[in-house]
Structure P
Amino acid sequence: MDVARNKAVVAQFDELGNHGGDLSLLDELCTPDLVNHALAPGRPQGLAGTREFLSAARRDTHGGRWRSSIVVAEGDLVVQFGSRELTWPGGSLMGFDAPPGTATRDVAFAYRLVDGRIAERWAIRDDLSMLVQLGALRR
């Protein structure tokens, strides 16, 4: 239980999510039985689903960035909260056809680590705000 090491692992994972990169790093950053609670229902679970999501999201060309971020860690738990800006390439989001564009939304990512590797991940995102900003929904 090394808080600094856990925060560094989450930062590396976050970098893959923001900008793409070598997804084979997931094998080092995550446990083989990773439970990613943030995956869509139709995706495979675990590392396979996480790898598929990061590949399909094309983070190398449609990356996101933190406008503000706070990382809090205690023991084997790490939480990152802040405001993220992203470029949406267009397409279905939660059953709504969302046109391409840039949006900013509040998000929180929570991680549980085991022996310095991510064992569980959660994402809480303000997708409704994003859909409004992209013009897929009206207030």
Structure Q
Amino acid sequence: MKCPNCDGELNDEKQGNIIVKRCDKCSGIWLTYPELQEVEDTEWSDEKPKGTLEFNPKPGTLKCPECGSQMVKFEYRYSDVQLDTCPNMHGFWLDNGEEDRIKGIMRKDKSDFERKIEAENDWSKLLDHLHSPTFMDRVKYFLNA
């Protein structure tokens, strides 16, 4: 398979549990949808949906290495990383280094999500405390004093 970015060849390369297609010249990689999810899961393997993947799509300049269709460029998870995807859902093109940037985004999203859950739990505990009989008795006592 030919690289959509240059005239290189896409060769199989094992990465963890998956086989990706990496260009022998520009080092970009071609990932299917499940393979991209596997890359994300190396940093955040929560089974819950991670949110919308594609924002602000626009016509790209690259051609899908599988079907030859003009790919669509989009903002990955509303970040400054722009990926290309096949409109026929064959996969994604990641330029050299974008895989590491995706992993960084997933680490940050996981951290933000965990912080949000912690804040919601703290808020819930505070509300429970405010509605407890002993706390309300003290408020009533203070207001009647």
Problem set entry | Given -8500 for helix-only ellipticity at 222 nm (-39500 (n - 2.57) for each DSSP H run of 4 or more, over all residues; to 500), calculated: source structure among P, Q | P
Exercise. Where is relative contact order in percent (Cα under 8 Å, 6 or more apart) largest, in which of P, Q?
Worked result: P
Exercise. Thinking of P, Q, which structure, once mean count of other Cβ atoms within 10 Å over residues 69-76 is computed, gives back 13.6?
Worked result: P
Exercise. Can you say which of P, Q returns -0.40, -0.48, -1.06 when log10 I(q)/I(0) by the Debye sum over Cα atoms at q = 0.11, 0.12, 0.18 Å⁻¹ is computed?
Worked result: P
Exercise. Thinking only about Cα Rg over 2.2 N^0.38 Å, for residues 45-100 alone, which of P, Q has the largest value?
Worked result: P
Exercise. Given that mean count of other Cβ atoms within 10 Å over residues 5-12, derived from a single structure, equals 14.0, which label among P, Q identifies that structure?
Worked result: Q
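Throughout, read-outs are computed from the coordinates displayed, never taken from laboratory work. In this text, all values refer to a predicted model and were calculated from it rather than measured experimentally. Cβ atoms are built from the backbone, for glycine too; each structure is taken alone.
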